[in-house]
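The data blocks that follow each hold one structure.
All of the numbers you see were taken from the coordinates with simple rules; none came from a lab. Keep in mind that this is a model prediction, so the values were computed, not measured. Cβ atoms are built from the backbone, for glycine too; each structure is taken alone.
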Structure I
Amino acid sequence: MNQNQRERLKELLLDLSCEQGEFTLSSGRKSNFYFDGKQTALNPEGAYLLGHLLFEKIREINLSVEAVGGPTLGADPLVTAVSLVSHLQQKPIPAFIIRKERKQHGTEAWVEGFRNLNPGMRVAIIEDVITTGKSSLEAVQKAIDAGLNVVCIVAIIDREEGGRQAIEEKGYRLETLFTKWELIGA
């Protein structure tokens, strides 16, 4: 991983995506730290760096990933950035988005972008943050139900609150760009 790009991404994440205070997380847990990866992913430089470093991380772990997807809304800009960078590097991998609820009309699909996918494709689930691992594992199940072969989960940050253990207990590999400790210390 390019250390200069990683350090610049860390600066952007700290400036745009990290907040200190009193927060209730989607898991229901209370926290004095909130991470909103979308704020950096929707910044032009942040999108480029996230796309590049997440794509590089996927290539590093060398699991022959053929597509990237994740749960809406946090993963939407991330999978798009990874797919775009993959095209620019002439190693194109399509993106897909997993809905929170099944589409109520048309195809009634859980997965958007399915026309770029084939049954059995090896895919990575992309997340902005891992806390308990629950949303990642729900996304994994929806991808499996759609006929995809989930080979790993890749996230911007692991909050180090049990998510890694939950994911690994289910037999999935988790890779992150940062842990909470690497990003903010305590």
Structure II
Amino acid sequence: MQLSAIADLETGAWHLAADGRWLTSEPGDASTAVELGTLPDTGIDSARVVAVWSANGDFHALRAIRPSGAKGQDKDEVSVTLPEPRAEEVPETPEEASEEQTPERVFDPRLSTEYGPENTPRRFGIELWMGTEPDGPHRPVRLSGELRNDAAPQQHGPLSVYPMHARANGVPGMALYLLLKP
């Protein structure tokens, strides 16, 4: 299942598509949709996708796929989408580009979820440990969110969608917490 989404931070509205078909109302302009990744239809116990849009224009996504029969999040296959560099971060000349250091990567992504009484996600926390070398110094990028009271969770077959308020390194925003249980 290929997922993509659009979020409007001003209105709190969001749109979600699976395999190119909008599961929610179709947005007027789909050009701002972001890809959330592909989730397998078989061979998994569950998949969690957390997409965070920040007021500063950053977008983060974390996908945690738990293989069939796996017990515990240490067995999850985790991948991350990071924000695109801002214009002021992009080198202007080839000389500046050659002076640039190795781009940072995520070495230890972590997702924690607090579930409510109905076993539905109520809060999440993400830590992305960033650095240039596996054994070098790392810095954390922290994202968090909690379930919105003004937007009801939605069910689309085996996919549950939970709209959330979010913060990314202290910057407010919104998030979608997607839970797939085939």
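Rank structures I, II by Kirkwood radius over Cα pairs in Å and report only the one at the top, that is, the highest.
II
Tell me which of I, II gives 16.6, 51 when you compute Rg and Dmax of the Cα atoms in Å, for residues 34-113 alone.
Answer by label: II.
For structures I, II, which has the highest computed value of distance in nm of label points 7 Å out along Cα→Cβ at positions 50 and 74?
Ranking I, II on distance in nm of label points 7 Å out along Cα→Cβ at positions 50 and 74, first place is II.
So helix-only ellipticity at 222 nm (-39500 (n - 2.57) for each DSSP H run of 4 or more, over all residues; to 500), computed for just one structure, reads -11000; which one of I, II is that?
Attributed to the structure labelled I.
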